[in-house]
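Each in structure tokens, the structures are laid out below.
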Structure 1
Amino acid sequence: MREIPDPRLFALSESRDFAQSVARSAGLALTPLEERRFEGGEFKLRPLESVRDRSVFVVESLAGEEKMPTAERLVRLLFLLSGLKDAGALHRVALVPYLAYARKERRTQLRDPVNTRYVAQLLETAGLDRLIALDVHNPAALDNSFRIPVDHLSAMPMMADHFGGCLAALPLTVVSPDVGGVKRAQIFRELLQARLGREVEMAFIEKRRAMDVVSSGVLVGDVSDRQVIVVDDLCASGGTLVRAAAICRRAGAAAVHAAVTHAPLLTGLDAVLAAPHLTSVVVTDSVGPGPGAPRSSGDAARLTVLPVGPLFGQALRRMLDGKPLAPLLERWPIPAAD
């Protein structure tokens with residue numbers, strides 16, 4: 001890999017706070033961007049510095065909110081990428097901490113859409129050359145949807161550090177709330193075992209979903225008298241985590257902790273924090289500052305928010321320096337000598 005000289009880093013206004021954290025960690029400054037809004041919701045995006053023959057990086061989380069839904073965030077990212085391409089940018093890279101539409105990555109019913117592939121086609125058509133995303137729902141499906149390079153970052157190393165510190169001396173079981181997340185839970189278990197230098201048990205819960213109705217709930221594995229860590233990539237409504245915690249408690253778990261990368265809806269996070277079966281909840285700020293502001297002292301005592309801006313900043317710095325991103329998937333923080 002070769003070094004990238006004199007890059008430009010852009011952030012849309014809705015992701016600016018997160019992008020500032022990325023910029024600080026990468027040792028860069030955000031490049032000024034003109035953003036104008038017109039009647040009817042139309043907008044204009046224009047770089048205020050030359051990007052001709054330069055590599056440009058764009059930070060945008062696609063987690064929607066009431067003021068700016070997911071679809072509008074996606075369109076704004078597409079327009080900015082296209083505008084940068086037209087302005088002569090040599091390479092265009094998107095840093096997307098939360099990639100929307102990633103849950104519908106395959107057909108499970110007749111005439112089902114494959115939204116992940118559609119998003120990939122839109123981004124590639126807009127001129128995207130490389131994508132850096134965090135804990136996507138199905139990395140293999142995402143790789144198969146994109147024809148450009150995709151780098152998958154993960155919050156699992158920093159979560160392993162968190163739980164390895166606060167639960168180091170206790171018997172542990174890592175639990176996947178469904179069969180589809182077993183691989184994710186296995187990776188987290190291996191990271192946790194490396195931190196602790198000892199064996200960590202693993203279990204999973206059988207779950208079936210049809211027309212948004214969840215059935216079954218067979219727990220496979222031992223959680224009795226153990227500290228349970230339920231690992232998932234996403235907390236939307238919170239139902240899966242609450243259900244998994246209740247099942248583990250009924251099976252004799254001493255305590256149940258949730259480790260989730262993305263919490264795009266405050267309603268889902270509220271539901272998890274209100275669940276009596278959950279002892280603690282760990283999320284990241286991948287969707288912005290919302291989940292980082294608990295609404296009561298009770299919430300604050302049970303919720304931990306891990307910042308991932310520095311993770312993206314290190315990924316960007318390593319890319320600019322011509323270094324591989326692989327060490328970021330193994331340990332957080334990465335060794336200084338690397």
Structure 2
Amino acid sequence: MKIDIFPHIFPRAYFDKMVEVIPNKDTIRRWTHIPVLYDLEARLRMMEQWPDYQQILTLSMPAIEFVAPAESSPDLARLANDGMAEICAKYPRQFPGWVASVPMNNVKASLAEIERAVERMGARGIQIFTNVSGRPLDDPAFAPIFARLHDYDLPIWLHPTRPHTHPDYQTEDKSKFDIWWVFGWPYETSAAMARMVFSGFFDRWPNLKIITHHLGAMVPYLEARVGLGLDQLGKREGAEPGYADIIKAMSAKGKRPVDYFRQFYGDTAINGSLAGTRCGIDFFGCEHVLFGTDCPFDPEGGPQFIRDIIQVLDRLELSSRDRELIYSGNATRMLRLGQTPHYHGT
């Protein structure tokens with residue numbers, strides 16, 4: 001069995017509402033030309049090509065907080081999550097689980113929706129984005145969200161976000177040549193990971209499970225730069241007071257910064273790159289890599305990344321145990337598929 005933990009979908013009722021209320025409709029212009037994204041029957045027909053293939057459903061971007069302001073984003077999140085639960089209940093063989101969306105611009109409502117989605121509806125975690133309308137994820141206001149998922153012992157799916165209005169250079173007003181997406185998104189994920197590491201997320205919440213989209217972004221491929229470079233935190237220009245103390249505290253625990261980066265998880269959604277997939281697995285280890293495809297955002301509108309990523313994984317020299325972990329074992333364990341999530345907090 002192959003369990004795809006990072007495909008994207010829009011429940012139809014949510015999709016129609018999003019198209020109606022989103023402030024900038026140009027943002028989702030491309031989405032309307034990918035039927036598998038919002039047409040469930042089209043998705044089911046596509047999935048028939050792989051009888052041993054299942055999807056854990058995640059909502060497609062844009063983020064809830066991008067679509068609606070704080071006073072109305074909770075209703076939008078509930079609409080999305082209701083739609084996800086309905087799809088999985090109707091087609092459990094194809095979709096054994098789903099990931100909840102939360103209105104990150106309304107933390108109180110996010111906590112309420114997490115409780116509803118996990119405890120009453122069986123969500124297997126939540127999806128968040130690498131920033132919340134420009135705010136970093138280590139902003140203390142968001143700490144209760146991470147604490148709650150840690151107490152549930154369920155994963156957080158981390159998806160990059162960065163708009164074309166984020167310029168490549170300070171003298172310009174927008175990005176060119178899709179640089180904001182091709183290179184900006186991996187930077188966004190890597191920066192968010194670093195902020196979590198140095199803000200002490202894994203010391204505060206030692207069992208926190210964060211699945212980074214696109215196999216850890218830049219981190220595995222810059223392993224030595226991350227390792228040796230961040231060992232010297234506090235020695236370069238612009239260093240703030242306390243940077244060196246962070247490294248000392250890590251060293252006292254017998255760790256380096258790069259060791260914390262390995263505590264993240266990554267999916268295999270890197271467009272079918274053999275060398276990149278091998279690099280990501282070498283960095284994280286098979287226990288921290290999960291099969292994911294980014295369906296349906298490929299040039300064919302659905303099947304290409306599924307097909308190509310399966311071919312890549314089957315070409316790698318992996319033991320049968322490691323292959324099973326990546327394809328389904330890690331997902332089954334982390335998402336507790338077939339079990340009821342329980343709250344482990346106080």
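Below, the figures for the structure above:
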{"item": "Answer label among 1, 2 for the case where mean count of other Cβ atoms within 10 Å over residues 246-253, calculated from the coordinates, equals 13.5", "result": "2"}
{"item": "At a computed 16.7 (Kirkwood radius over Cα pairs in Å, for residues 166-309 alone), which of 1, 2", "result": "2"}
{"item": "Structure responsible for 1.4, with distance in nm of label points 7 Å out along Cα→Cβ at positions 222 and 270 calculated and labels 1, 2 on offer", "result": "2"}
{"item": "Kirkwood radius over Cα pairs in Å, for residues 22-133 alone - structure with the largest value, from 1, 2", "result": "1"}
{"item": "Distance in nm of label points 7 Å out along Cα→Cβ at positions 46 and 206 from the coordinates reads 4.2; which among 1, 2", "result": "2"}
{"item": "If percent of Cα pairs over 35 Å apart is computed and equals 23, the structure in 1, 2", "result": "1"}
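Each value in this text was obtained by applying a stated rule to the coordinates, not by laboratory testing. This one's a predicted model, so the numbers in the text were calculated from it and none came from an experiment. Cβ atoms are built from the backbone, for glycine too; each structure is taken alone.
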